[in-house]
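Engineer: Quick heads-up: structures coming right below.
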Structure 1
Amino acid sequence: MFTMFMLLLLVFILIGISYRYWPVSVEKIQLDEVESYPIIDVRDYQEANQVPVQEAIQMPCGYIPRYAADLNEKIVYIAAGNTVERNFAVRLLKRFGIEVKGCICMKSSC
């Protein structure tokens, strides 16, 4: 019984870790490759203000569940600072029915 409980606990922990760190399949693009779709900047406000993306909607990952319904577009690009932000934002936006067409990596770690 204890072994079964520990195995189940391990499975839940692995699922939780993979949700943030498992890579998502999104094309990495440069800022000048953006087409007519809007850009959502998912970096923190402090980081986004240091290197701003013109015409981007600032919506850090923590605010996506609150403001995703206000987006009129169903296809967007995201600007992310690292892989965790990118993976997390893509999964959250997909949950709300918004397709992420590409990711603009603002740092080399993305």
Structure 2
Amino acid sequence: MEAAVKIAIRVKPGWSPRGRAGQPGAVTVSLSGSARARVGGSYGDAGALVVAVTERAVDGRATAAAVEAVAAALGLPKSAVTLHTGAASRDKVLLVRDPPADLADRLAALRG
């Protein structure tokens, strides 16, 4: 049976990377096309990972960018990270299939 880990995220669509100081431990990644994202920080009591994307929340583009950004920030192939719940919400849960042994450490570093 294949192992999987769920990750709660908070998406901030329409982010502009110009002139913004990032969270400690946050990483900025380039995505498909000209899209960019910043992954890092935590949101709420549960500590959801914050994912700010330049894509707008139109036709699922922000969600797709967030999934791609989390995979890149964690150093995983895009195919390893999928949307589990929250397609139309800023609060989402992603599923990481066959997670690496140090996934918890990677997430902790991103959360700062």
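Please treat every number below as a calculation from the coordinates, not as lab data. Predicted, not measured: the structure shown is a model, and the values here were computed from it. Cβ atoms are built from the backbone, for glycine too; each structure is taken alone.
Engineer: Between 1, 2, which one scores greatest on relative contact order in percent (Cα under 8 Å, 6 or more apart)?
Structural biologist: For this comparison of relative contact order in percent (Cα under 8 Å, 6 or more apart), the top structure is 2.
Engineer: Assign the value -0.82, -0.95, -1.10, calculated as log10 I(q)/I(0) by the Debye sum over Cα atoms at q = 0.19, 0.23, 0.29 Å⁻¹, for residues 7-54 alone, to the correct structure from 1, 2.
Structural biologist: It traces back to 1.
Engineer: Another question about this same structure. Compare mean count of other Cβ atoms within 10 Å over residues 31-38 across structures 1, 2 and report the one with the greatest value.
Structural biologist: Structure 2 gives the largest value of mean count of other Cβ atoms within 10 Å over residues 31-38 among 1, 2.
Engineer: Next question, about the same structure. A value of -11500 was computed for helix-only ellipticity at 222 nm (-39500 (n - 2.57) for each DSSP H run of 4 or more, over all residues; to 500); which of 1, 2 is the source structure?
Structural biologist: 1
Engineer: A further question on this structure: As an exercise: Cα extents along the principal axes in Å, calculated from one structure in 1, 2, equals 43, 31, 28. Which structure is it?
Structural biologist: Structure of origin is 2.
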